[in-house]
1. Out of P, Q, which structure matches 1.8 when distance in nm of label points 7 Å out along Cα→Cβ at positions 12 and 92 is calculated?
2. For distance in nm of label points 7 Å out along Cα→Cβ at positions 212 and 292, which of the structures P, Q scores highest?
3. Using distance in nm of label points 7 Å out along Cα→Cβ at positions 228 and 244 for the comparison, can you identify which of P, Q gives the largest number?
4. For structures P, Q, calculate relative contact order in percent (Cα under 8 Å, 6 or more apart) and state which one comes out highest.
5. -19500 is what came out when helix-only ellipticity at 222 nm (-39500 (n - 2.57) for each DSSP H run of 4 or more, over all residues; to 500) was calculated for one structure; which of P, Q is it?
6. Which structure, out of P, Q, was FRET efficiency 1/(1 + (r/R0)^6) of positions 84 and 524 (r between Cβ atoms, R0 = 35 Å, to 0.05) derived from, given a value of 0.00?
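Just so it is clear, none of the values below were taken in a lab; they were calculated from the coordinates. None of these values were measured; they are calculated from a predicted model. Cβ atoms are built from the backbone, for glycine too; each structure is taken alone.
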Structure P
Amino acid sequence: MPATPHRPTWLAPTLRHYDRSWLSRDVLAGLAAGAVVIPQAMAYATIAELPVQVGLYTCMAPMLVYAMLGGSRAMSVSTTSTIATLTATTFVSAGVAASSDAPERALATLALLVGIVLLLARLLRLGSIVENINLATTIGVQIGVGATVAVGQLPKLLGIDDSPSGKGFIRSLIAVAEAIPKAHLTTIVLSVVSVLALVVLRRFLPRVPAPLVVVGGGIIASAVFGLAARGVETIQPIPFGLPVPAVPDVTLVPGLLPGAIGIAMMAFLESAAVSRGIRKVDEPQIDSDRELLATAAANLAAGFTQSLPAAGGFSQSAVNQRAGARTQLAGIVTAALAVLVALVLGPVLALMPAATLAALVLVAVIGLIDIRALARLARISRREFWLAVVTAAVGLTAGLLPAVLVGVLGTFFLVLRELQRVRIVPGVATGTSLGARIEGAVYTANVLEYERTLLETVDAATDVRTFVLELPRMHDTSVTVLDGLADLDRELHQRGVTLVLADMPASAVDMARRTRWFQGLEDAGRVRGRATPSTAPSDRRPTDR
């Protein structure tokens, strides 16, 4: 009997063994998430002074591609305020934001670069490494994003200007202060009502799609009261139809690449945090490498469909989950809803006041300024607290891309400091013999520190002739570490002390046997414990140190 064909395990993993009883919940969840994510994504597009349809397009192909590849059952993938703000910053630093014909090609180039960077990270299996970026870095970047975007929306809320957040916190703040006398009263009233409605609905009626209610109310108010005729700015008309692929501009790659790397890292960090944060205990574990591939593919799709770089968003994912989403079919429904909006509701959306979208952005990004998280860092770890503060300060002064760089370098600095920390348990001296046990792993970063500490231990003792060093946790090693141990042996020899290695795991022993120094130790009987002879013919082959 012929075998039943099976779908590849990498394709639509959340749809495998689909239970038809889930269908109604997935459809309702997709519609509920769409009611939040579509207006929100359109609002995020304005952060980079891009047309609102760019945000709408981000809810189509990227969301569909993630649904076919991603492992999170309820995560909704479009874009986030962090990604939109980094896009704005990247455009400004590359000098393409103000150009009349470059934004579409620049956007395609940027999204493709983000996808390529993530794809390379997947090929190199860097998922778990990227996730080691310190939480303090993320908190600091998000504080910078929240404050920068919030100030950048004030001109729109006041009916003054439409300046991009990409200009930075300080410049936006100065521009707002200078332009306050020109504020438009009707726009201010509309902005206050919109913000209050969003806050009240989210606080007291969390199941109601607040963005959809506010957008609908803004459109109705615009039509009934003729707000455009009263001087209230409305959004640009949304073109009918689906996105047309834009041709990337390779000449923009050098200017956009640094921003693309920062966006790729933040896109994966946000997506990984959301997917793990909303995962239920009975759902499969989140695979970092799978998520890297899915996020990369979503961004490649964004590059071909005039979309913002894509990432998982917490607010729409939470709505998706609360509405009962069981699989990524909910994401497919949301993408279909976005297509329907583009094909049918364009003329209606053109009535939307720009201040309404600004209110959506303001309320969304204020939540990024997480003072409680900062206070928690201060209570638990002063080093991580100051890393978050410095990252946020750099974001508010020098810009968000430098803030990402500072945060990443700060994370690696803390990691290197931790790796350099020595963990030695001193042994009891017996006659002329002294021992010590290294409880941590030995790396290139800490081998010199271990050598100094061990030599200080021997120098502090009296009448030592044999020093027994136990290495039970050195499951892997490197040439640098082995050279460090050989140097320790020479230093001890000059002091008249014989080094004996003990309790080394077999994996480290097998590699160490490829050096003449370690072979000499074994021949002299100076290796004890787990260091047993190997049967591999290559282990005793003479090699360079």
Structure Q
Amino acid sequence: MENKTIARTLRLLSQLMELHNENPFKIKSVANAAFKVDKLPFAIKDKSLDEIGKIDGLGKSISAKVWELLETGSMVELDTILAQTPEGIVEMLNIKGIGPKKIVVIWKDLGIENLGELYYACNENRLIEAKGFGLKTQEEIKKIIEFKMAAQGKFLYAQTEGPVNKLYADLAVWLNTISGNPLLSIGGDYRRCLEIIEEIELIIGVDSLEELQTKIIDFKSITFEPQTENSYLAHSESGLKIKLQVVAKSDFYLSWFKLTGNEKHVNEVLALAGSGPFNSEHEIYQKAGLAFIEPELREGLNEIDLAKENKLPQLITYGDLKGSLHNHSTWSDGVHTLEEMAVFCKENLQLEYLGMCDHSKSAFYANGLNEQRIYAQHQEIDALNAKLSPFRIFKGIESDILYDGSLDYSDDILKTFDFVVASVHSILRMDEEKATSRIITAIENPYTTILGHPTGRLLLSRKGYPIDYKKVIDACAANNVVIEINANPLRLDLDWRWHRYALEKGVLLSINPDAHRKEGFHDMHYGVLIGRKGGLTPKQCLNSYSLSEITALFESRIKNI
């Protein structure tokens, strides 16, 4: 075992001891020993136990640990303390700029136990007010975690959108140097708007393959390396894999179609349409006897049967949204004031209403509202509604679903809200039976209007708690509860694969940004994309309702309780 490995192990032990508030003198001794071992001019593995004990800075106790490590490959003390520490907390020790003292705050005060939860907390601006942190530290942590996520070769759709749009624009400009008006498009998972992207697939149609092969070295934005005669590979600065396929212009639309849909969809359509050539994707579907199927739906589910019967859904668009529900302000853990959030919705986004849903009192880590602060917030909302009319702020709350499935306030408080978003935020380690039972209990509460982020997942970092989707959706249908599509790119929860079942059961979905700052409203864009994948139409989306329609819906629910 090399000195650096031994030093690294001792350093980890000292950090974990500090996390668990052990004797400061002992912690300092282990940390100093790690430093000494790292700087030794000889290999410690070649020394006897007695010789190791004589090394300056080690002493009898630490030399015994080093010997144990050399002999067995581990240390009992380290193994014991590791067993008491969540794996994600240990991983945080590798983040530059946050040592054990800050991690204790993250773990013990904020209840965060892994990098995914930490990244989400950064997005929600939750670290700024924590002891020893600030905006600069929060942003640095966020960048480091993003780098780690990119190293896995997987990216959130939202992380790829900006770079892909720029690359597409650069290619479009460069293609003006190629004769014959080349065609350019994006296919693959990105075009189908999947939530996780591993590679970007581009396609170019040209009159002369040889001309493009000769000139592609002149493209400066990114370096494309040839893989086969007509395919190229590149990587963005963040490590995103980019594939480029070059085809004859006459083959472009067929190739683009093949590059977009999943294998089942492509094979079934082409079995009906034949082999071409085709002058557009619309022509492919036309020759197959099918209505045109939007790229988001090309997943090999039931879209072809629907297209045969001309029963494809009229998919929702961003322009269909009339308001934004489930948002946070400085009343809890938001960045902007209630008025700033409302004015942004009214003037910048041209929306008709805002649903303000700050955290409930059990979310102490997010400055959740107690009963007195709820009353004060409602007074501010009344004043702002008078000022901003006809724009309206609805009085909402994101109520924690407690472990037994109850909501966070008494009925006397719950009835003061226009609507209630019920969400699980704590005690996430549950089996399917417990998670399902807990959520259904909340759904059956007459004050629950919307079920928030149903599984609590954080993409690329934390699996959601397991639920019986059918039972949960059926309960929402039976109790007239809306299900949220949390539009935060880290969540996109409810998963699009269950949208169809919910819609078939008559359950409304709501595209909620869960915005904690003004810029967060723009996440509704990603909620729309994932809603389209699930077949969502404007009529089945709660926040596509006009102000008068949603007001009537909220009022009718309250009257029926």
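1. Only structure Q yields this read-out.
2. Largest value of distance in nm of label points 7 Å out along Cα→Cβ at positions 212 and 292: P.
3. That would be structure P.
4. Ranking P, Q on relative contact order in percent (Cα under 8 Å, 6 or more apart), first place is P.
5. Answer by label: P.
6. This value belongs to structure P.
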